[in-house]
1. For which of the structures P, Q does the calculation of semi-axes √(5λ) of the Cα gyration tensor in Å return 34, 23, 19?
2. Once FRET efficiency 1/(1 + (r/R0)^6) of positions 135 and 175 (r between Cβ atoms, R0 = 25 Å, to 0.05) is calculated for all of P, Q, which comes out largest?
Structure P
Amino acid sequence: MIGEISTHLKNRASIASNGSDVQFFYLKKEADQLALNDLLSLHPECIVVNTIQQQLKDLIKLEYPALQLSEAQYSEKIAEKLNGQSEDSFGVWVYYPWRNTLVHLLDEDDFVKVRTIRNAYKITPEEQEILRGKKIGIVGLSVGQSVAMTIALERVAGEIRLADFDTLELSNMNRLRTGAQHIGLMKAEIVKREIAEIDPFIKVKLYLDGVTRDNIMDFLTSDGGLDLVVEECDSPDIKLLIRKKCQPLGIPVVMELSDRGILDIERYDVDRNYPILHDRISKDLLEADELNEQQKRELLFQFMDITKISERGKLSLAEVGKTITTWPQLGSDVALGGAVVTMTSRMILLKEPIKSDRIYVDVPSIINQ
């Protein structure tokens, strides 16, 4: 069976395919051998990427960091790793249906160890293992996309839940890192694919209706519940709803507004009585069951603190509905937000003494003093 699969693996042409769930094939299992053979028969033009020798070399290199091994020594130690099994049956084969591509990778533990080795010791191995068990929910995928990708790069969580109901538009591509071929696809689907191409072992769960009153408790509490929520949605009533549900559950909330690098940290995990958004929300809006459009605008201004937005932000706000359709976001601001939120989330999850607060990570004011 292995030989039959190996014959299929030689075919390297491309074919388009749909879907965002990767498939794993462990060729030590006969059932997976049969399933992969069926897949390759169905997609004879599948692209095959097999760099397992290089990955094994990387694994050995980190196991012997003080040694300068020769190629012969690497070959010897790779043979020890294989321990008599064929190279094809070592590790796992991962199929990416949207690329019709099959990739040979190390097993999950070895893959994670090698992929995160350059985090050490800014993130210690012990801390990396703690983060591996964490679940983060991200609501809204503009700043949220940058957050999700940076969290995946650092592996700040083992599970990421993405909530967004929107599709990619051309006008989103000043700040969302993706390709024009993805216009019209769900933003959450795009991010899930990109995370899988970095690390297919990170679990990604999608909420394609966004967060709603009907699904918010599933989003927050299913499968053991979230350890942290990153709130980056546009709807002020949903912003408020998330906090009203996270507060009694003891789930911390982090939010970044792309104007002046506004960073909000609400440590409901430390204090379940901490006032929502630092007590910036008026009582009438906080207690309302439903909000009309005027109340939503008032709530949004309370979230933003309109008196403290940047001069360019004020100029832009005055043009909404006149020369522009919505609040602008720059790629640099969104990238900064992704980095700042990821750092903050990591520090919270590792129980560093981060306080609830509103902080301005305002780069222009920092570098133009």
Structure Q
Amino acid sequence: MGKKIIFDVGHPAQVHQFKNLYWELVKEGWEGLFSVKDKEIAIELLDKLNLPYKVVGINEKGIFKKLAKLPAQIWNFNRIVSAFKPDFILSRFSIHAAYVAKFRGITNIGFADTEHTGMLDSITNPIIDYKLTAYSYEKEFKKNHIRYHGNIELFYLHPQLFKPNPSVLDYLGVKKDEKYAIVRFVSWDAHHDIGHEGLSPDFKKELVIKMSEHARVFITSEQQLQPNLEPFRIQIPVEKMHDALAFAHLYIGEGGTMASEAACLGTPSIYINELDMGYIKEEADSRLLYNHRASKGILDEAMTIIKDDKAKSKINTNLDKFLSKQINVTEFVKWFVTAYPESVKVIKKNPDYQLKFK
């Protein structure tokens, strides 16, 4: 008899995190549903991937607006859960998911990779049943903290799950051997961005213009661009972004998720952000990306990479070593859910059991 599961997502990357798990569980007779905040391209992505979903609410910018909308989101999510009757709720330490799951006695599995979400962790951590994080995650949760060899980007970019499609080059209008770079600017309105700011407008302009002298440049941005940068905005279907990253000669930007995605795809990656995260440090130590807290020296480093015809092959050599130590995280979580509650006993007794999912 099949079971039911809800995947609560608050960002497009979280759609990618859970999509393969959803498809794998459906094959085994499960019924799944995504709950989503109407943020950026999350709903567009769910539609493109033909994934079933219900909208919890509108994503608000600013901490006070987010808090003001929270009661309505809890109410809406509770209605969704009441109608669907899931056995499991999976999320990224979602407040409404954690509290509704606790109230209704539903097993809640939370995932985390961002250490500086202190306020969110203090609200959700005590009531989430199981906390799953990578070994690189630098915080420790005392109760039911289960670590895995991998990172969240490998939920969907592990070589067993993703093969880049070169047809994206036609969408981009670039030739097979033509170099191009992808630049990412973030909105800085997430709860973990409070008190931080990004690159200056002048530096963004200089970075893009200088790089465009040596390679095609495509910008993906959560915010409105300066008029002179708008022509560089990438224009491809949302579900093809990882294909574009895979064939790029360089990724550079403020977004940690996309920096890690590029690294996991063998694309040289420059991450510019004062927020440090364990998975970023691990990838930097593995020589998959370059981690910088400020813009100083970035332009020279970007130029060096763009001019180096062997830059991608060097990263791919390092990536092979990195991946040899990681597991297929989607397969691991699939086992954890389908074998629950016995899986909890197994993994606590023998954490290396997860190595069966390499």
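1. Q
2. Of structures P, Q, the maximum of FRET efficiency 1/(1 + (r/R0)^6) of positions 135 and 175 (r between Cβ atoms, R0 = 25 Å, to 0.05) occurs in P.
Any read-out appearing in this document is the output of simple, stated calculations on the displayed coordinates, not a laboratory observation. No experiment lies behind these values; they were computed from the predicted model shown. Cβ atoms are built from the backbone, for glycine too; each structure is taken alone.
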